[in-house]
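Each in structure tokens, the structures are laid out below.
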Structure I
Amino acid sequence: MATIDAVLNRIDENLDNSLERLFDLLRIKSISTDPAFNVDCRKAAEWLAEELSAIGIDATTRDTTGHPMVVGHATGAGSGPHVLFYGHYDVQPVDPIDLWDTDPFNPRVVTRPDGSKIIVARGACDDKGQLMTFVEAARAWIAENGSLPINVSILIEGEEESGSPSLDRFLEENKAELSKDFAMICDTGMWDRDTPGITTMLRGMVSEEIVITAADKDLHSGLFGGAAKNPIRILGKIIADLHNDDGRIMVPDFYEGVVDMPDDVTAMWDKLGFDASAFLGGVGLSEPAGERGRSVLEQIWTRPTCDVNGVTGGYTGDGFKTVIPSQASAKISFRLVGTQDPVAIRDNFRAFVRARIPSDCSVEFTGFGCSPALQLPMDSVAVQKGKAALAAEWNRDVAITGIGGSIPIAGDFKSVLGMDSLMIGFGLEDDQIHSPNEKYELQSFHKGIRSWARVLDELSR
């Protein structure tokens, strides 16, 4: 079998061809949320299945109740693990179109003043550029050796940007085919443009809307003010009670399942050179708002949160209206960590709110999601192999990071298929995913291909 150096040389020599194939995929308007682009979503799935088949991976499109999945399998030459690689071909809508510098589905390479180059198009980073780094790494391995070094299966979905409504059923129905030693997910990012990262922590979520009703109609504040309950005032008191002066969340038993990170992990984060002042200063802020005594990285990676995402009530139009509203509402979300139980937190939150509702008023709840946090083993063989591969390519220590949000597929792989995930991606915070002029660094694309080639090599050892 050819050495990893031969595979890397092939990647370098064929970068222009790899870029053109990415451009072909980027030109397909695979917007999953808009039925007007259903044909384009199928076209993207078929394009990927044909590309994978052409390089020797047995791939097909699989129909679902929504957009098709792409599933492929390749037998490797070595005796390493059998992995499942995941990506998604669908993209976000492009609105507002007038903020794009050029056609979002006409990809281009732009050279910046510092000489670096970026790929600009919808999906350049999220997730077509990311998934094509793996496809091109597989292409180079097979072209050089006739096969991959390990057994690889591939799952590429077309509904990630619309909530993956078909995914859980598809995983359940194809559990035997898709359950492997572990998954590899590319939909993540680097610590910075020169420092690779492996994500091992994802926060969970509980999302609730509460609607408080007082009087049976809006009231004149001159006639009823002082005597009638105001639901906005009730809601304001509930929101104020959610946190104490130290930023701790006051829902009963909220911190059950929350643990501190080991000292060696926090020491590793200290070496990352994270600038909390610059992080907050970039959005016009200066004071951390989370739990007192916790660093900003802890607050966004390893601590739970409670945030009010929206409040409505009363007259909000132009001018002024002296009204006591009948109803007031708020959308409130909790980010979860560790082994916090999302169902228990939802129930305790509802009890917390009900205890603060006057006897002549009422409250209704609507849930919008309830999912646990995910913490993957930092010392697993997969993570150690990934660290070795990335360090060899980028000549940097690898950042083991968390994500303040969530990647639902990682939780699905764990709960449905019983697999942990190795999460490696090459996106950057300023790639403007979901926004106009989305971009992907050409360096991320090129070295991302090389990185996946090295990961496959390490896993085969």
Structure II
Amino acid sequence: MSTRQNTEPSAPITSRDELVAWFEEGGTPRAEWRIGTEHEKFVFRQDTFEPVAYGGDKGIAALMRGFMECCGWEPIFEGENIIALKRALGEPGANVSLEPGGQFELSGAPLMSVHETAAETEQHLRQCHKAGGPLGLSFMATGFAPLWSRSVITTMPKPRYAVMSRYMPTVGTMGLDMMYRTTTIQTNLDFADEADMTQKLRIALALQPVATALFASSPFTDGKPNGFKSMRSEVWRNTDAQRTGMLPFAFEDGMGYERLVDYALDVPMYFVYRDGNYIDTAGASFRDFLAGRLEGFEGQRPNFDDWADHMTTQFPEVRVKRYMEMRGADGGRAEMINALPALWAGLLYDETARAAAWDLVKGWSAEERQALRDEVPRLALQTPFRGGSVQDLAQRVLDIAAEGLKARSLKDAAGEDERVYLSPLEEIAESGMTNADQYLEKFHGAWRGRVEPLFAEAAL
């Protein structure tokens, strides 16, 4: 999740039209389209497989100080606590932040190619081991913590997480599990204008369950099978219906920036940030804030920082800010981290591939899209769809993505184009065996009913 810094306030918002313009200003010329990759991982103690608290000589704060000492990162503080890291001025714009339960996240810089995002990921993981190794810390990624109960996971000292932790149980049954026991991979992409955004959003929403199936890696809870291939995705179905889901309005006539504004205005608030403090407004209306009627802020209007904060508290399967965030994938190993941007860049950044993807999904009904979203967490590639299965659909989607990457023709030093990063997904789609299926097979076989071996199997 994003990290707020106490800076000079931005300009006040005086009308809904200014919010529409805010989205419009996010449009990027095609030649400047970039790819951003974000990935979370669980930090654990090598000797005990236990989660890691913030404080202490070998805690998360010490890990972050290790990044500063070994690798030149600079701290971002809230109060006296380091809660994020940024690169030195003039270096690529990546940052490291903490999720509520200490999940360690790299938010990568916007880069031209998947080759560059893969190199960024490789460098980050080397730095993780360089900083974490001396502390006895290791890293692994599955969509859901396979062994830890919420009671053994401590909250990171970011005040916004205290607000969310109080509010989540009032709006869903699994919001705290989402905060403390999940990890994800996310790809961020640009759009040119309103029409481009709308088509990309529709394709990405329709195909997000296919990505969820391909990346499924979370079949365990509290040390035993949980009945799902992607428990992370199931958790999101039970987090907060007002700020999650498939955005069915995106497929209606008249879809555009105004519809995004109206959706965002109707998502309940979490907080208002003032003078370094998070003021709990959970459940309140941003529409009231815009009209000067927010309780406790009567007569005051939000500024654009407040709007940007509010946008970070919306969690649909695809989130549109001034770029688009693909949010359907479980956390995974390095090859899976690299595969996600390859998948979405291949589908959405080449016009011919995007047209083929739209032809694939444009006839699906809202009911079919929702049924995919509802069933994929449990069945992954075995989910039935239109007389076949999501496995069949995934193979077609990967063929389209590969053609899109071939057309981009961006090659590395060895002469390989970006299709090389689709290989793990192609193997999964051909075999029908997701990482979750492989983990379950080993749990019932070589692991003899134990999940501890998964910490090595899913290591980063």
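Taken together, the values in this text are just the output of simple stated rules run on the coordinates, not laboratory data. Every value quoted in this text rests on a predicted model; they were computed, and no experiment measured them. Cβ atoms are built from the backbone, for glycine too; each structure is taken alone.
Using helix-only ellipticity at 222 nm (-39500 (n - 2.57) for each DSSP H run of 4 or more, over all residues; to 500) as the calculated read-out, with -12500 as its value, let me know the right label among I, II. Answer by label: II.
Calculating distance in nm of label points 7 Å out along Cα→Cβ at positions 259 and 275 for structures I, II picks out II as the one with the greatest value. Here FRET efficiency 1/(1 + (r/R0)^6) of positions 75 and 331 (r between Cβ atoms, R0 = 41 Å, to 0.05) is compared for structures I, II. The highest value is that of II.
Can you spot which of I, II the value 1.00 was calculated from, given it is FRET efficiency 1/(1 + (r/R0)^6) of positions 11 and 131 (r between Cβ atoms, R0 = 30 Å, to 0.05)? Attributed to the structure labelled I.
To which of I, II does the computed value 85, 51, 51 (Cα extents along the principal axes in Å) belong? The value was obtained from structure I. When relative contact order in percent (Cα under 8 Å, 6 or more apart) is calculated for each of I, II, the greatest value falls to I.
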